[in-house]
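Have a look at these structures, which come just after this line.
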Structure P
């Protein structure tokens, strides 16, 4: 687990597990070590074995080098025959499931998304977007909690943005047609079932609806089509646990390590307990 992110989720999981008489050990990625020839995974020098481990739930594996992503996936490969690792198939299939990779998966599986373009040269942007109306959205492939999402109202704003970034980083951005509206849905899927949804609404001049950015959250009653769409996304992405963001009937993205403080607040659904129960079912 990350040392800095998902404090709420980690604490909630510990609380619910302890109520069931289950011990939880939090392990940081930096505490892992491996003995590959012997297929051993150690955490702080202690071996992780199927005899004493019910399951493993991962949070964000950071670092620019990707070393913890490699470590997470090596752990899964060495332990998956005996220990249930949440989202194991998804991690091994997509080590980094950024927004670009997601959209490639979605469109090939017929999952509706916003019209999207990607460019690698600045001169391509003007030509590629000339038939689009403003506003236009741009977001970074690895952005999180809405922090990388930008809304451009005119060409001057686009040109200003392009002047500030290095062209070699341009290909990490998705350019999308704006979907009118100031709210979206976060649907959480656990073990193949959509457990509920919250409506996230942007507040004031802010156009982003993320709870972490001050968005208003409230419970949303899922329609059958919304439920089916979220569960289909989870199947396509091979997720045991994940959050699916939907707006205007289109999938914005899926987050396989989604936070749920706002979701529990809005819906009253005990997400942490359901995660623990899912792991118990796999033992």
Structure Q
């Protein structure tokens, strides 16, 4: 049961937005491209890393809000395969902040029955980071509430390449035939296997691109872009995104018949033909 008073106290602007949301039509999976940390810091005359540090509060609020809305999953884009091009000091700081976040928030994840997962090439990260991630994965493995994915050392193209390589190995070993490979089979080799595809993709900072994020999974996602920089992102922005999402007609390549949407699964099937 979703507790509205805990999500947003009565009389607040956030509560006004929440009261407009149809709780029976929430997105099952929300994905977020967290952008604008550097610009946020620059506007304040601070080093870029201060923007990343400030963004931790936004992560905490997004996770907490999505869990209290009882969504199935939240996936955030924390570090891409392209981000290795950034200055070493910034990379080291980002990884340090990640370890700090996990150490501080693990108890809250457990308290709220949130399962933590990593999407990306975790084995290429620094051993100390891998250790911290592994501890979070093991500690929350039995949680049955929302799944919280962090995309680290991640790229949509590399994820698809890795999935194809896995399938090719199975074909070469005789465990799989080429005819057995379909969308479901490939999807089972992705980092988000077992989860619904994102219904809603949010991008902060106003940039109009998907930046190599969940390229397979967002084929039919609704996209919502806000000029708000990530460190300033709060639950009211998430509520605004959901309200906008609920105004969309999700046809999955199909059509709306006589003003009445056809069955979503049938529409999705039509769109894949």
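Since every read-out is calculated from the coordinates, none of them should be taken as a lab result. Values in this document were obtained by computation on a predicted structure and should not be read as measured data. Cβ atoms are built from the backbone, for glycine too; each structure is taken alone.
With relative contact order in percent (Cα under 8 Å, 6 or more apart) as the yardstick, tell me which of P, Q scores highest. Present the calculation step by step, with values, prior to reporting the outcome.
Values: P: 19; Q: 25.
Structure Q comes out on top.
Kindly point out which one of P, Q the value 4.0 was derived from, the read-out being distance in nm of label points 7 Å out along Cα→Cβ at positions 28 and 132. The partial results should precede the final answer.
Working: P: 4.0; Q: 3.3.
Derived from P, not from the others.
Which structure, out of P, Q, was helix-only ellipticity at 222 nm (-39500 (n - 2.57) for each DSSP H run of 4 or more, over all residues; to 500) calculated from, if the result is -14000?
On the way: P: -9500; Q: -14000.
Here the read-out was taken from Q.
For volume of the Cα convex hull per residue in Å³, which structure out of P, Q has the highest calculated value?
Numbers: P: 142; Q: 151.
Biggest value here belongs to Q.
Suppose you compute distance in nm of label points 7 Å out along Cα→Cβ at positions 108 and 140 for every structure in P, Q: which one lands on 2.7? Write out the running numbers ahead of the final one.
Numbers: P: 2.7; Q: 1.1.
The read-out was computed on structure P.
If you rank structures P, Q by distance in nm of label points 7 Å out along Cα→Cβ at positions 164 and 236, which sits at the top with the largest value? Show your work: numbers first, answer last.
On the way: P: 3.2; Q: 4.6.
Top value of distance in nm of label points 7 Å out along Cα→Cβ at positions 164 and 236 goes to structure Q.
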